[in-house]
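Peer 1: Following are the structures in question.
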Structure P
Amino acid sequence: MKHEITFNPSGKKVVVSRGTSVLAAARRAGVHIPTRCGGKMGCLMCKIEVDQTAEKRLSPPEEPEQRKLGSLVRQGIRLACQAKIEGTVTVSIPEDKLKAAIRKKLEAAREGESDELW
């Protein structure tokens, strides 16, 4: 059975077979999810955010993933390499911390410029 997965914030979508990992689906869609371990749950870099609806459409976290993520699992964080698609789903890829810091600085600078113009 095929299911569609949507990746936010890009909005990119791809149709994949049931049981495909979110990481594999992201690669197929051309969506970058950082990883160093090649999807073996070693680096913990491939975190994604899922809401309660998405949580029901992904495989439940197995014990090793729960142990690695701890309380983050209850906050809607999963590892893209471990979460398997079981239905049409939307997931969010958190913004890289360095990119977020740079974006915030640029936004603050723009706001400062616009204040000076008025």
Structure Q
Amino acid sequence: MKCVVAIIRPFKLIEIKDALLKAGVAGLTVTEVRGYGRQRGHTDIYRGAEYTANFIPKLKLEVVVPSESVEIAIEAILSVAHTGAHGDGKIFVFTMDQVVRIRTRERDKEAV
């Protein structure tokens, strides 16, 4: 089992959700986050005053998939999230030691 975590632009959420559903990924967790990468934020003008936004609003998506489905999930996210501009985000993959569905006590693949 693997956990695929993607940091994405907020306006891409619905398209990515649809791409993951088409790829057969059943569940998705979304968290609003703020951060920065290499661009270290950006400068904007609000009501005539310039200010620096050090932490950019992003969304963090988490999906748990069987190990053999990791590339399918990654490609589904990349197909929509990629714009070619700075700030497109990142994808991280973690190994899941165990997954348990609380309601049924199912474990691992059956729990996902």
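Peer 1: Check the numbers for FRET efficiency 1/(1 + (r/R0)^6) of positions 10 and 26 (r between Cβ atoms, R0 = 25 Å, to 0.05) across P, Q and tell me which is largest. If you can, show how the numbers build up before the last one.
Peer 2: Values: P: 1.00; Q: 0.65.
Largest value of FRET efficiency 1/(1 + (r/R0)^6) of positions 10 and 26 (r between Cβ atoms, R0 = 25 Å, to 0.05): P.
Peer 1: Also: Quick one: relative contact order in percent (Cα under 8 Å, 6 or more apart) came out at 42 when computed from one of P, Q, so which one is it? Spell out each step's value before the answer.
Peer 2: Working: P: 32; Q: 42.
Computed on structure Q.
Peer 1: Consider the structures P, Q: one of them gives 3.8 for distance in nm of label points 7 Å out along Cα→Cβ at positions 82 and 98 as calculated from the coordinates. Say which.
Peer 2: On the way: P: 2.6; Q: 3.8.
It was calculated from structure Q.
Peer 1: Work out the source of 0.75 here, i.e. which of P, Q gives that when FRET efficiency 1/(1 + (r/R0)^6) of positions 18 and 74 (r between Cβ atoms, R0 = 30 Å, to 0.05) is computed.
Peer 2: P
Peer 1: Let me ask you something else. One of P, Q was used to compute helix-only ellipticity at 222 nm (-39500 (n - 2.57) for each DSSP H run of 4 or more, over all residues; to 500), and the answer was -10500. Which one was it?
Peer 2: Numbers: P: -10500; Q: -6000.
Considering all the candidates, the number was obtained from P.
Peer 1: Looking just at distance in nm of label points 7 Å out along Cα→Cβ at positions 50 and 90, which of the labels P, Q belongs to the structure with the highest value?
Peer 2: Q
Peer 1: Quick one: distance in nm of label points 7 Å out along Cα→Cβ at positions 34 and 66 came out at 4.1 when computed from one of P, Q, so which one is it? All intermediate terms of the calculation are to be shown ahead of the outcome.
Peer 2: Numbers: P: 2.8; Q: 4.1.
The correct label is Q.
Every number here is computed from the coordinates shown, using simple stated rules; none is lab data. Note that this is a predicted model, so its numbers are computed, not measured. Cβ atoms are built from the backbone, for glycine too; each structure is taken alone.
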